[in-house]
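Any read-out appearing in this document is the output of simple, stated calculations on the displayed coordinates, not a laboratory observation. No experiment lies behind these values; they were computed from the predicted model shown. Cβ atoms are built from the backbone, for glycine too; each structure is taken alone.
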Structure I
Amino acid sequence: MKLHLTQQAGQNLFTAYGAGYVMVNQQRFETSLIVLPDKLIADWPPRSLDELTEAHFAYLATLDAEIVLLGTGNMLHFPHPRLTAALAQARIGFEVMDTFAAARTYNILMGEGRRVAAALLL
């Protein structure tokens, strides 16, 4: 699906997605990644929910985001709460959704000027 939103200068925006990929600023990604308005971390190591560890969420807590969206692939899957404790301790909002919903939600929140991070499992 192609998304039609106005790109804000210098900020990352999801521009399309489909089976096994997302596009950020017209660049295609087929591996897990983290997207913030001003930063893109390609090749985020976990490829599935089973590979997520407490260290991955501790890293997300260091990114200066007010909310983290976790995209869990084609289907919604919740990580164990012990894994996400670092986000709660840092008082960072956390939402879990399928990857495509996370991309759409990121665009909306980023467009509102929110400091959002999308961590997507692909």
Structure II
Amino acid sequence: MVSDSAVLLDRVFHALAHPARRAMLRRLAAGERNIGELAAPFRMSLPAASKHVRVLERARLVRRRVVGRTHVCWMEPRPLAKADAWLENCRRHWEAAFQRLDTVLEELKTRQKGRECLET
């Protein structure tokens, strides 16, 4: 069974996989924007921009409220913090694995030097 946090993490990385959605998040980091403002830097229709926002909403990276006919969006950073924590855990794992590999390689070099000294 897949946990809710794993599903959310998958959605966050899916949302971040598209350059337009990453750009939208960067703009939202500076403050609230409506869908038109989020679509403006791209050659994209309002419905296309709205679809991108829905992907961000499913990942819980963006929230939206309707004011009249305007959809106002803002960024919700908590899922990014969870993704960052997951990446940090991976980084620590791989750094430890590389450190162990460095240790093994140093031991092999030392053994090789010892053999060379005995042969001469």
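Some observations on this one:
- Answer label among I, II for the case where helix-only ellipticity at 222 nm (-39500 (n - 2.57) for each DSSP H run of 4 or more, over all residues; to 500), calculated from the coordinates, equals -23500: II
- Here relative contact order in percent (Cα under 8 Å, 6 or more apart) was derived from just one of the structures I, II, and that gives 28; the source is I.
- Taking distance in nm of label points 7 Å out along Cα→Cβ at positions 11 and 35 as the criterion, the top structure among I, II is II, with the largest value.
- Comparing FRET efficiency 1/(1 + (r/R0)^6) of positions 43 and 91 (r between Cβ atoms, R0 = 25 Å, to 0.05) across structures I, II, the highest figure is found for I.
- Source structure (of I, II) for distance in nm of label points 7 Å out along Cα→Cβ at positions 19 and 99, computed value 1.3: I
- Among I, II, structure where percent of Cα pairs over 19 Å apart as derived comes to 40: I
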